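Undergrad: Given below, in the form of structure tokens, are the structures.
What follows draws every value from the coordinates through simple rules; no lab data is involved. These numbers come from a predicted model, not from an experiment. Cβ atoms are built from the backbone, for glycine too; each structure is taken alone.
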Structure 1
Amino acid sequence: MVRIQFAIDLHYELSFPGADFVFNIHAAKTAAQSVVSETLLISQQVPHSIQTDPATCSRYLRLTGAPGPLHISIQSTVDIKQQIDLPDLIQEVPIAHLPLAVLSYIYPSRYCQSDRLAALAMSEFGHLPKGYRRVEAIRNWVNQKVTFKGNTSSSTTSALDTLIDRVGVCRDFAHLMIAICRALNIPARFTTGIDYGADPALGPTDFHAYVEVFLGTRWYTFDPSGTAIPMGFIRLATGRDAADVSFATIFGGVISQPPVISIMALTETGQPWELPRHRHEALSTDAQATVAV
């Protein structure tokens, strides 16, 4: 088990008449991820609510801010219990046997045009044995073909753009891997967290995008950018692509500052918590799903 402590600070200046916000900055509460403690501070005395999507366990903070400065701060301690499996024993699931809740993750989406990548996917990976190792090969291919570089993409950059430009940030790596997986009828979804273990040379701690792929009976974690340590990922939200899981969706006139994020792993003598590390096994923080037979 891993215990992670994180903090997120967001600063905005709102113009008249204010703005509506939908934040996705709370750790998801799942069977494998529990919130030990959590403190939320909102500088303005305005009504707010925290709502949970029952399908994904994503939690959304909603509020309407008044004109002037707005500061949002959250501090959380989270326990994560990873399922650790042997990669060679994990198989792909035929479409006919996929759970209904998984089907939407084999279709093309706004940023993951899998229908445009069928020829590439078959050429590069169609000959490989189906299973975890084939998905691992896709992850490695994306990591090797795309160069990580900040400020090289925008909110409109898609998997096709990244395939052509061969440069991007974690969001772009994730979209390309997802699109290739879906082109092979492998369910894949976009997941947001925080980049625990990232090289400081890449910049300050930030929100992180990675991939979860449905294999066997559960979702397994893959980090195609290779910039962080999957064992230390805190799941904030999952969706078809980045359009579903922005950390802040804003309706109104707002000037924003870059988010300030900190994250650390906790250890203590006598406690079962271990420091996150890179592992060769398959990792999942998702409860087992029922597969049709």
Structure 2
Amino acid sequence: MNEYDVIIIGAGPGGMTAALYTQRANLKTLMLEKAAPGGKMMTTWEVENYTGLGKVSGFEISEKMFNHTQELGVEYKYGDVTKIIDLGDYKEIHTASNEVYKTKAVIIGTGTVPRGTNAPGEARLTGRGVSWCAICDGAFFKDRDIVVVGGGNSAIEEAIYLTKIVKHITVVNILETLQADAKAVTLAKETNKMDFMLGYEVVSFNGENQLETVTVKHAKTGEVTDIVAEGAFVFIGQVPETSFAKDLGITNKWGYIVTNQKMATAVDGIYGIGDVIEKDLRQIITAASDGSIAAVEVSKYIEKLDKKLS
């Protein structure tokens, strides 16, 4: 069995920062990730609020962070974690490929996945006009009309990016106001490429083999409108990736991991960081901060555990 001092699940900004700290503390560290290092940073077009870096792409930050972990010798493996078993002083981590790892401590930084509308046609037309990633799929809709669903920062910032590619964007938001910050809203309106349908919800995504229209309904009046669009990008929130931890009793009713200020969960030796935990602000810089805090606490925890076991 593969044995480690600490296993970090997820190689986003929180996980990679935690790995730097635990590796520097001479803890045998493994970082498991089922996708590319960087998490949602990899598909973020532009970042300008990470202190000291100015305006950079999410890919660039991801690459720099991952290279830093490798320079320090952090072990990195692909792993789709399916279960964590609490054995007291040790934990077992099981993956979809039937690998089993033994560790003294676990740091969970698996982040979130996009929330869907659950409207008819959404699942069927995913990859055929319906998308959750502007950077990944924006180029497919050059000079075409599209819909962006959502009114928060993610929706408006991604819509601004898409204006550089598409012909026109209709922003559909179920609330009557936009939740994005004032700067983002101002920039969006200045593009002169966006219309806003506020107070509308998506009823269905329509088309045979490709998206053709999006049907929306006004939440108050019931007015139904068909928007002609070849693409629809959905940005209406996130769902935490914690299905593998459901039996540990460390999540709230929405699936987010509950931690204290030291990133510790209700289970000794298991910590949560980044977007996957119950918190108010989910940013690259706060995830990195969570990672450093958790790593320092893990070091203290393992020091006490080693004394107990010796």
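Undergrad: For structures 1, 2, which has the highest computed value of relative contact order in percent (Cα under 8 Å, 6 or more apart)?
TA: Largest calculated value belongs to 1.
Undergrad: To continue, here is another question. Suppose you compute mean count of other Cβ atoms within 10 Å over residues 2-9 for every structure in 1, 2: which one lands on 20.2?
TA: Source structure for this number: 1.
Undergrad: Thinking of 1, 2, which structure, once log10 I(q)/I(0) by the Debye sum over Cα atoms at q = 0.08, 0.12, 0.13 Å⁻¹ is computed, gives back -0.34, -0.78, -0.91?
TA: Attributed to the structure labelled 1.
Undergrad: Looking at structures 1, 2, which one was mean count of other Cβ atoms within 10 Å over residues 138-145 calculated from, given that it came out as 18.6?
TA: 1
Undergrad: 79 is what came out when percent of Cα pairs over 15 Å apart, for residues 66-161 alone was calculated for one structure; which of 1, 2 is it?
TA: Traced to structure 1.
Undergrad: If mean count of other Cβ atoms within 10 Å over residues 18-25 is calculated from each of 1, 2, which structure is the one that comes out at 23.4?
TA: Going label by label, the one that fits is 2.
Undergrad: As an exercise: FRET efficiency 1/(1 + (r/R0)^6) of positions 82 and 258 (r between Cβ atoms, R0 = 25 Å, to 0.05), calculated from one structure in 1, 2, equals 0.70. Which structure is it?
TA: 2
Undergrad: Follow-up question, since we're still on this one. Could you figure out which one of 1, 2 the value -7500 for helix-only ellipticity at 222 nm (-39500 (n - 2.57) for each DSSP H run of 4 or more, over all residues; to 500) was computed from?
TA: Here the read-out was taken from 2.
Undergrad: Out of 1, 2, choose the structure whose coordinates give distance in nm of label points 7 Å out along Cα→Cβ at positions 90 and 122 equal to 4.3 when calculated.
TA: 2
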